[in-house]
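Every number here is computed from the coordinates shown, using simple stated rules; none is lab data. Quick caveat, the model's predicted, so the values are computed rather than measured. Cβ atoms are built from the backbone, for glycine too; each structure is taken alone.
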Structure I
Amino acid sequence: MRKIRIFQRDAYLSVDYAAQDVERWRLVKGNGAMPAIDGGKLEITQEEPLKRELSDFIAAVREKRAPEVTGADGLRAIKLAERVAEEIRRSLAQ
């Protein structure tokens with residue numbers, strides 16, 4: 001399963017990477033009326049991520065430009081993931 005679910009006080013987001021499917025639901029408060037739930041599937045462009053990554057890399061080499069996602073971007077993402085993992089470990093240890 002390659003899915004992430006994000007829960008917020010008044011919203012829910014579900015991203016299924018394998019199926020390339022995104023759903024967003026939110027609580028909508030009216031003027032004194034009962035809250036309603038609004039949302040559903042979001043329209044997204046489906047494409048193969050690895051193919052897109054490789055195509056951009058080839059184009060970057062041919063055009064002598066930086067790729068859409070640079071090595072520095074990747075390093076920042078790894079550092080952020082490590083910080084998140086450390087915070088999770090720290091909170092579980094308490």
Structure II
Amino acid sequence: MFASFAGAFVDLRGLATRPTCLHPDPEIGYPEGNRLAEIVRALGHNGVIYPSVRHETGICIAALWPHAVQSVAQGRVLRLTWNGQRRPVVSLP
């Protein structure tokens with residue numbers, strides 16, 4: 001899916017230290033991420049932009065309100081087939 005995002009987002013990229021909400025252990029990162037989301041919503045922001053925990057150069061966006069996601073359109077379609085391994089087989093339909 002392709003989409004654009006509107007409004008104010010908290011940007012966690014480029015911080016000197018990595019916040020606990022981006023800890024790679026889900027037992028640590030997820031609860032802290034949920035706490036951050038509550039604060040961000042309470043401050044009236046639409047979401048958070050943050051560096052990917054799993055892909056070194058990746059960037060993620062968490063939209064916390066449906067209206068923050070706009071102009072949604074279908075992109076390329078891929079088929080993911082689980083083969084019992086950690087990563088699925090990816091193919092075109």
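Given a value of 13 for relative contact order in percent (Cα under 8 Å, 6 or more apart), point me to the structure among I, II it was derived from. This value belongs to structure I.
I, II: which one has Cα Rg over 2.2 N^0.38 Å, as calculated, at 1.28? Mind showing how you got there, number by number?
Numbers: I: 1.54; II: 1.28.
Of the structures listed, the value fits II.
Highest-scoring entry among I, II, by mean count of other Cβ atoms within 10 Å over residues 5-12, is II.
The value -14000 for helix-only ellipticity at 222 nm (-39500 (n - 2.57) for each DSSP H run of 4 or more, over all residues; to 500) was derived from one model only; which of I, II is it?
Details: I: -14000; II: -6000.
Derived from I, not from the others.
A value of 1.2 for distance in nm of label points 7 Å out along Cα→Cβ at positions 21 and 53, calculated from one of I, II, originates in structure II.
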